[in-house]
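Please treat every number below as a calculation from the coordinates, not as lab data. What you see is a predicted model, and the numbers here were worked out from it, not measured in a lab. Cβ atoms are built from the backbone, for glycine too; each structure is taken alone.
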Structure P
Amino acid sequence: MSAKSLIKSLDFFKSLDETQIELLVDISTVKLYAKDTVFTYEKSETNQLIFLIDGLAKAYKIDKHENEIFLYYIHKDSLLSEISNLNDDLLYSFSNISFVDESRILSIDYLQFKNNFLKKNILNMEFSNEIILQSTKLQTLINREFIFDAVAKVAMMLSSDLDMFNKLKRHDISLMLHIQPSTLSRVLNRLKRNSIIDIVQGKVSILNTKELDLIFKEL
């Protein structure tokens, strides 16, 4: 698939006309990365605006004991870059980002993107929405780490990312949520007893979405 077709496949650029897309193609490159590739390190800087076309990435930090602290997943058709200051011509990484699956990215010259689009009031709304989504991810992270108990943590992950929950091993989920594997098992069994979820051959399905969401949305 051509760069032009890949750009057209991203929701962010749906409002562009053919001339604008051609301009974007001229300042962009498309690259494919293998699974487990570390794409960005915390505190690094770049002059490229990055979108995840397809695949899956995760944002994480490393603590002083060299332990990985999971932050959140970044799904396809999303902005991969972290935006903290619209006035700078460079982008700075808040976290490490690596690819969980083989992933394809769109890399755009950020300065030219600002001059040819944002400063002409093109894609401003889409750009603002992406920044809001990133802010929401951080709010969710704060709730998960400092407000939610184990039941709320599990309920939120089941509600927001059931496919990923079923894809991962229970041990890995426990590490991500910072709870013990035994605690995760107790929470899942409790949700099953309350007919909120079902578990068949290790795979979770949601029976009562409303009750599941109430567990963490009322906190």
Structure Q
Amino acid sequence: MTWIKICGITRLEDAQLAAGAGADAVGFIFADSPRRVDPGLAASIVTHLPPTLETVGVFVNERSSRIREIVTLAGLTAVQLHGDEPPGFAEQLFSEDEAGRPKVYRTLSMKTVYSAVNATAFLSAHKTKPVYAALLLDSGSPASGGAGVTFDWERARPFVAGLKRTANVIVAGGLTPENVGRAIEIFRPWGVDVASGVESAPGKKDPEKVRAFIAAVRKQE
């Protein structure tokens, strides 16, 4: 089954909506964004979610010590590095023998990494396995934390095919209930990630859109 993450959660009811509709994960943004959430609020939300639901903290160029602090405080099960963190950063986040060690997802900005040469360079510099649970492809610049628009899927098709040979791939950026089926047809990704495409306002999810998005993904399976 395709892994589904509903990102930009700021309210308990939206997190519970995502879980009830069949999402595999919810995302909390701890970086400059209209959907930024306080770690304490994230912690209060997480305590009311089913233990099977992944809770992912999204960070942009944050200090490793601060990431660990927020992960512990909020009870997160995974971290998404959404900036230009250097090679080796992920390995230093958590000790290998740490009990319940959080997963680490890595975002790639598709503005800069289309070419096969760049893909090879990235994969060489970053030990994608077992460091990263998956690579998340977004259209925005890393500093913005996501732009909410699609990247050029046809142009990216060969690049993504290359990545999939060595890593799980998550497609993000501008996904909606109307276009996620096409994204899955093109890429057959390990997962998909949505934020603005299922909202009625920044940080506020639309129940009908959330359910429609998840239904559209499951229809492709």
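Ranked by mean count of other Cβ atoms within 10 Å over residues 57-64, structures P, Q are topped by Q, which has the highest value. Comparison across structures P, Q (criterion: mean projected area of the Cα convex hull in nm²) gives the highest value for P. In this comparison of P, Q, the computed figure 21.1 for mean count of other Cβ atoms within 10 Å over residues 73-80 is attributed to Q.
Out of P, Q, choose the structure whose coordinates give distance in nm of label points 7 Å out along Cα→Cβ at positions 89 and 137 equal to 2.1 when calculated. Derived from Q, not from the others.
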